[in-house]
Structure I
Amino acid sequence: MQMTIFVLPISMLLFFVLFFGIGFILNMLLRMSWIMAIIYPIIAIFIIDKVRFIEYFQDPGESFSSLGVELSSLALADILILSSGMAGAIVAGITIRLLRKKGYRMF
């Protein structure tokens with residue numbers, strides 16, 4: 001399915017805002033500034049790969065080779081959208097760190 005030029009920036013913005021918000025809330029509640037930046041690659045693998053999580057432990061060779069094939073076949077638009085989600089998670093960590101440094105206490 002082709003992605004139009006209007007859908008790409010909107011999707012990138014949505015992924016950025018979505019993972020910034022989730023990361024900000026998780027950082028506030030768990031008091032771990034980089035929790036979403038650590039969890040995001042796992043979420044991205046779930047989005048990209050069609051293999052169940054348990055299969056990475058039961059048949060790691062086949063599962064990781066399937067993941068490699070899926071990663072290498074990603075389109076540029078998919079890479080940009082997933083990268084903007086990672087950027088949102090990182091910016092959430094930076095924002096929490098700055099707010100804590102300036103004296104704001106979150107929960």
Structure II
Amino acid sequence: MIPFTERVIRMIQQIPPGRVMTYGQVAAAAGNPRGARQISCILHSMSAKHDLPWHRIINAQGGISTPTDREDKGSLQQELLESEGVAFSSDGKVDLNKYRWFPEGEYI
């Protein structure tokens with residue numbers, strides 16, 4: 001496993017319940033500010049194996065990127081976040097100022 005992937009996995013595992021990070025935020029904090037799409041690939045291929053809280057990763061607009069009609073993962077993601085106390089606005093967005101988590105030492 002490459003070091004970037006290892007850093008991403010460790011970071012995602014640390015996100016506390018009720019908090020979120022964006023794809024780009026994870027990528028930047030793991031050392032590749034332009035690697036947001038890689039985060040999506042890592043989540044898709046390694047979430048089950050590493051028991052990642054994949055649902056805590058959202059897009060930069062505070063929304064869920066997985067369409068709700070695609071295996072219903074978008075709806076599941078929202079349900080999981082809401083069960084942790086994350087509130088969604090009427091337009092389906094999370095208030096990043098309230099729920100975004102910053103790992104120690106990260107100041108994006």
Original post:
Hey, distance in nm of label points 7 Å out along Cα→Cβ at positions 27 and 83 derived from one of I, II reads 2.9; which structure?
Top reply: II
**OP:** Could you figure out which one of I, II the value -25000 for helix-only ellipticity at 222 nm (-39500 (n - 2.57) for each DSSP H run of 4 or more, over all residues; to 500) was computed from?
**Re:** I
Original post:
Of the structures labelled I, II, which one yields 10.8 when Kirkwood radius over Cα pairs in Å, for residues 35-74 alone is computed from its coordinates?
Top reply: II
Subject >> When distance in nm of label points 7 Å out along Cα→Cβ at positions 59 and 91 is computed for each of I, II, the largest belongs to >> reply: I
Original post:
With Rg/Rh (Cα atoms, Kirkwood Rh) computed per structure, which member of I, II shows the largest figure?
Top reply: I
Original post:
For structures I, II, which has the highest computed value of relative contact order in percent (Cα under 8 Å, 6 or more apart)?
Top reply: I
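Coordinate-derived values only; no laboratory data. Small disclaimer: the values here were computed from a predicted structure and weren't measured. Cβ atoms are built from the backbone, for glycine too; each structure is taken alone.
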